[in-house]
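Engineer: Each in structure tokens, the structures are laid out below.
Derivation of every value follows stated rules applied to the coordinates shown; laboratory data play no part. These figures come from a predicted structure and were not determined experimentally. Cβ atoms are built from the backbone, for glycine too; each structure is taken alone.
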Structure 1
Amino acid sequence: MPGRLLLALLFVFAGVLHFLLTPIYQSIMPSFLPHSRLLVQISGVCEILGGLGLIFPITQQAAAWGLVALLVCVLPANVQMALHPKLWPSVPAWALWARVPLQLPLILWAWLYTRTP
């Protein structure tokens, strides 16, 4: 249960950041995706709802599957950052590349809660 609550808090916090730091998140979006602001806001809402959904046993399974899907969908943004490190000069290139494989443990962590509570 502590792991599930920690993951829930992580996603709620990350979702709120989408609204507080929208321009930063927009800059991460791959250029081939239209309506970057709207997509950032939608992903923020999904993260908040997914995090809140993890808290309640009745919604835990659906929320966890939603978060797994969301993490897969945002992977291109992490790749975008790694491929264009000059856009983020204050972040070391190794850290940008480290974000890509770090998605896998997050996906696994969310997937753990897709089973019936």
Structure 2
Amino acid sequence: MTRRWPEQQIQRAIIDHLAWRGQLDAFAFHVPLGGWRKPVEAAILKSVGTIAGLPDLIILYRGHCYALELKTERGRVTDVQRVTHERLRRAGATVATAFGLDQPLAQLVRWDLLRGAA
């Protein structure tokens, strides 16, 4: 039986892998944009440059930006996320969406962002 992980647990596990096995000069972070906001707070955030649909993890390595959207096994990419991901690609970033726990780890390996075997 395959274990189903909530998205927050997947993200925490990926951050842990990057901390333990990430390339030494890689810089990974999450921008906490999700969740409900009061209308005033949402307006303030939008006015200072907050962009909806950013991927869950941004990783800078050797002058390149990698953006990884994490989803549960049954998760779906929203229309806003699709648009933002395409804007990132047009700006030169490498963007991927990965489901569950194994797919994001495999994607980080393909991008050469993790050291050693899983």
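Engineer: Starting from the value 2.1: which structure in 1, 2 was distance in nm of label points 7 Å out along Cα→Cβ at positions 55 and 71 calculated from?
Structural biologist: Computing distance in nm of label points 7 Å out along Cα→Cβ at positions 55 and 71 on every structure in 1, 2 gives 2.1 only for 1.
Engineer: Quick check: -26500 is what I get for helix-only ellipticity at 222 nm (-39500 (n - 2.57) for each DSSP H run of 4 or more, over all residues; to 500), calculated from one of 1, 2. Which structure matches?
Structural biologist: Corresponding structure: 1.
Engineer: Out of 1, 2, which structure matches 28 when relative contact order in percent (Cα under 8 Å, 6 or more apart) is calculated?
Structural biologist: Traced to structure 1.
Engineer: Can you tell which of 1, 2 yields 14.6 when Kirkwood radius over Cα pairs in Å is derived from it? Spell out each step's value before the answer.
Structural biologist: Numbers: 1: 14.6; 2: 15.1.
Among 1, 2, the structure yielding 14.6 for Kirkwood radius over Cα pairs in Å is 1.
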